[in-house]
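Any read-out appearing in this document is the output of simple, stated calculations on the displayed coordinates, not a laboratory observation. On a predicted model such as this, the values are computed, not experimentally measured, just so you know. Cβ atoms are built from the backbone, for glycine too; each structure is taken alone.
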Structure I
Amino acid sequence: MPLLALGVNHKTAPVNIRERVAFPPEHVPSALRELTTHPKISEAVIVSTCNRTEIVCCGETSDADIIIDWFSHYHNIKPDEITPHLYTHPNQYAVQHLLRVSCGLDSLILGEPQILGQIKAAYTTAVQSGSIGTLLGRLFQHTFSVAKQVRSDTAIGSSPVSVAFAAVNLAKQIFSGFEKHTVLLIGAGETIELAARHLHENGIGRIIVANRTVERARNLANQFNGYGITLAEIPAHLSEADIVISSTASQLPILGKGAVERAIKVRKHRPILMVDIAVPRDIEPEVGTLDDVYLYTVDDLQEIIEEGLKSRKEAAKQAEEIIDTEVSHFMGWLRSLDAVATIRAYRNSADRLRDIELSKALRLIQKGEAPEKVLQNALRNLTNKLIHPASTQMRQAGFDGRTEILQAARELLDIKEQDI
């Protein structure tokens with residue numbers, strides 16, 4: 001049964017195209033039901049994120065034009081507008097593509113883990129919508145298993161490749177037992193939100209978010225059971241913070257040497273890690289001269305990021321090897337489905353012959369014939385009937401000189417050389 005993966009992503013389509021073909025989450029179930037009503041499409045999953053929109057499907061054909069026509073019609077976009085941005089991957093290339101995407105090898109940030117969660121959510125939606133069957137069910141479960149293996153067996157996700165990740169990774173190296181520590185996040189933009197998420201996932205004890213607009217600070221803090229304050233309130237809370245991460249658009253420093261000195265005294269010289277990832281800087285450079293303060297800037301983190309990216313690229317090579325092997329395994333399973341009907345028919349034929357001989361044997365026994373003799377005759381007859389078709393074909397193959405048939409028969413029937 002042909003497989004097909006088709007879609008657009010951040011590499012093939014600009015954001016204005018990606019926006020037009022995105023599926024809002026509430027529309028995905030009805031879209032899946034509509035797509036699988038096509039007589040040649042039996043199963044489908046839709047993955048729609050800010051960076052990609054993809055359809056993975058299977059049916060009676062791998063003709064991409066069917067999906068492109070439906071895709072274009074659904075989004076009210078002309079096929080020639082979307083086709084230049086589309087990629088299509090049939091059969092084994094569809095499997096390879098899905099595995100690469102799930103492992104973060106096709107992401108904007110190499111090795112990022114969020115895409116796996118998004119694919120799991122897409123799979124769950126498809127299951128609930130009734131658009132998943134045996135083939136895609138097996139494919140997606142295989143995908144989740146491979147993604148887990150790649151995470152376990154390679155360092156694809158362990159090295160920092162974003163400023164926020166690098167800042168949190170640095171904090172983990174300095175402080176053990178995150179659950180006992182407090183972080184003060186200054187700003188409420190994307191980088192600070194990402195840092196908050198990383199910190200929360202790593203079990204940070206307490207999060208304080210400071211922002212010029214207190215509503216934004218509270219909205220962000222509430223996502224992580226934190227506390228929101230204004231920038232003016234920072235001096236009152238600075239001594240509580242073991243970690244400070246700052247990223248604002250301020251043109252002037254927000255934290256000066258004097259405020260940090262006072263906080264250090266209140267803390268009785270317990271160390272503070274300060275990570276300033278703002279440009280211009282939020283923390284006065286002189287703060288770095290204070291004892292018990294470890295100050296890092298965005299330039300310091302860039303070295304960590306470059307090392308992390310190098311490490312992930314090496315891990316990606318290992319991941320690609322794992323994926324190539326697992327694609328072969330899945331395609332082997334898929335090919336084995338072609339044999340199922342033949343095996344079933346062969347078994348049914350054997351069952352019929354068995355039932356015929358059993359029925360004959362029971363009748364003879366009821367007539368008073370010796371059971372041992374009846375059983376011997378029944379087994380002899382059954383054996384002859386089971387091997388007769390294959391024997392006839394092998395004899396004809398030998399007559400015709402078709403040695404490949406005989407070799408295949410030896411393999412199928414597990415006939416050893418010493419038995420010939």
Structure II
Amino acid sequence: MRNEWGRVLAALINVLGDFDKAEDALQDAVVAALKDWAAQGIPDNPRAWLLQVARRKAIDRFRREQIFETRRTDLEQLYQPEQLDAEQVMGDGIPDERLRLIFTCCHPALSEQAQVALTLRTLGGLTTTELARAYLIPEVTMAQRIVRAKRKIKAANIPYRVPPPERLTERVGSVLSVIYLIFNEGYAASSGQDLTRIALSGEAIRLGEMLHALMPREPEVAGLLALMLLHDSRKPARIDEDGNFVALEKQQRGLWNYEQIKAGLHLLEKAGPIEQAGPYQLQAAISAVHAQAADYQDTDWHRIILLYDQLYAIQPSPVVKLNAVVALSMVQGPASALEVLERVEAEGKLDRYQPFHVVKANLLKSVGQKQAAAEAYRLALSITHNRVERDFLQHCLKELEGCSK
């Protein structure tokens with residue numbers, strides 16, 4: 001059901017012109033499928049079956065609402081057998097209605113929260129309950145977020161289409177940003193009892209794979225998918241058997257998923273020359289350096305510094321500088337890295353960014369400033385809401401305080 005949900009819903013929205021009516025029709029079809037398939041088996045073409053049944057359910061609803069005649073042509077068009085099996089090709093030459101749907105869900109007129117919720121609901125097929133559980137918010141709050149997003153689309157008359165070529169690059173960026181936000185929340189949960197939320201990171205990778213299949217010639221689409229696969233490959237090694245967080249430098253690399261690494265490296269190679277790369281390709285290239293190193297010490301830190309310099313040139317941000325500081329400490333030592341970190345700190349943009357304080361604590365610890373390092377760990381703890389990360393930082397702090405006595 002989840003594999004077909006986004007494609008069937010996109011086709012229904014294209015014909016019905018309404019998110020809610022399309023979703024109601026598809027939900028009715030799914031209820032019917034749960035009953036019929038259990039008795040008769042899954043049909044050879046589940047997508048066609050769902051479209052046919054959803055069409056009949058929509059007609060039934062429209063008849064009850066006495067608006068059938070005004071929509072008969074659209075509904076009959078949806079029922080045409082030849083449209084059920086083949087990819088629908090739009091007027092702009094880009095296949096698959098899902099591409100229209102993802103650009104609609106990620107329209108800049110919607111808030112970031114609304115974009116994420118609507119993308120997961122419509123293209124991922126996640127229920128409101130699943131979304132609320134994944135983001136640790138009340139179900140009613142998530143439901144309201146989705147309803148507001150749909151209303152915004154209707155009220156603002158947001159077009160259900162792929163942007164024109166001159167605006168495609170700009171809008172692809174917002175789509176990729178939404179998918180990466182979903183992945184990051186799944187890979188390193190901002191709060192809760194677990195370090196990861198596998199449903200979210202897995203869904204983001206699935207969305208990335210779908211987008212890459214729809215836009216195979218977009219280098220940044222391939223770059224983002226490579227980045228997610230390379231990061232996700234470390235997942236089995238990030239938690240030990242007792243549920244404790246394991247930092248990158250201490251991970252057992254034999255536990256990494258090398259099939260994902262192989263796929264990520266292949267995507268990165270296909271994306272094009274790194275000299276012309278965008279931000280997602282560059283981040284994937286950095287992750288690839290880690291993936292190809294035999295161990296933490298043997299990592300090509302000089303290469304990583306060069307890649308961060310290239311990334312900063314096109315995406316200047318204090319977070320990029322912070323990540324580069326870690327690589328710099330491996331090349332020039334912690335003292336030199338601390339000097340750069342002080343300049344980053346002076347900008348005042350990372351005061352509430354937990355990784356900044358963790359990096360600072362680790363560098364201060366390395367140069368023997370244990371009291372200052374302990375204070376940095378405490379600051380990191382004060383803004384950490386994930387239980388696994390809190391346990392890890394508390395262990396680091398206790399270990400440091402024990403060494404000081």
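Which one of I, II has FRET efficiency 1/(1 + (r/R0)^6) of positions 282 and 314 (r between Cβ atoms, R0 = 30 Å, to 0.05), as calculated from the coordinates, equal to 0.30?
This value belongs to structure I.
When distance in nm of label points 7 Å out along Cα→Cβ at positions 2 and 218 is calculated, the result is 5.8; to which of the structures I, II does this value belong?
Computing distance in nm of label points 7 Å out along Cα→Cβ at positions 2 and 218 on every structure in I, II gives 5.8 only for I.
Comparing mean count of other Cβ atoms within 10 Å over residues 242-249 across I, II, which is largest? The partial results should precede the final answer.
Values: I: 23.4; II: 12.5.
Result for mean count of other Cβ atoms within 10 Å over residues 242-249 over I, II: largest is I.
Here helix-only ellipticity at 222 nm (-39500 (n - 2.57) for each DSSP H run of 4 or more, over all residues; to 500) has been calculated and equals -18500, so which of I, II was it run on? Please list the in-between numbers first.
On the way: I: -18500; II: -23000.
Structure of origin is I.
Among the shown structures I, II, from which was the value 68 of percent of Cα pairs over 26 Å apart calculated? Intermediate results must be reported in sequence, preceding the final value.
Working: I: 68; II: 60.
Structure I accounts for this read-out.
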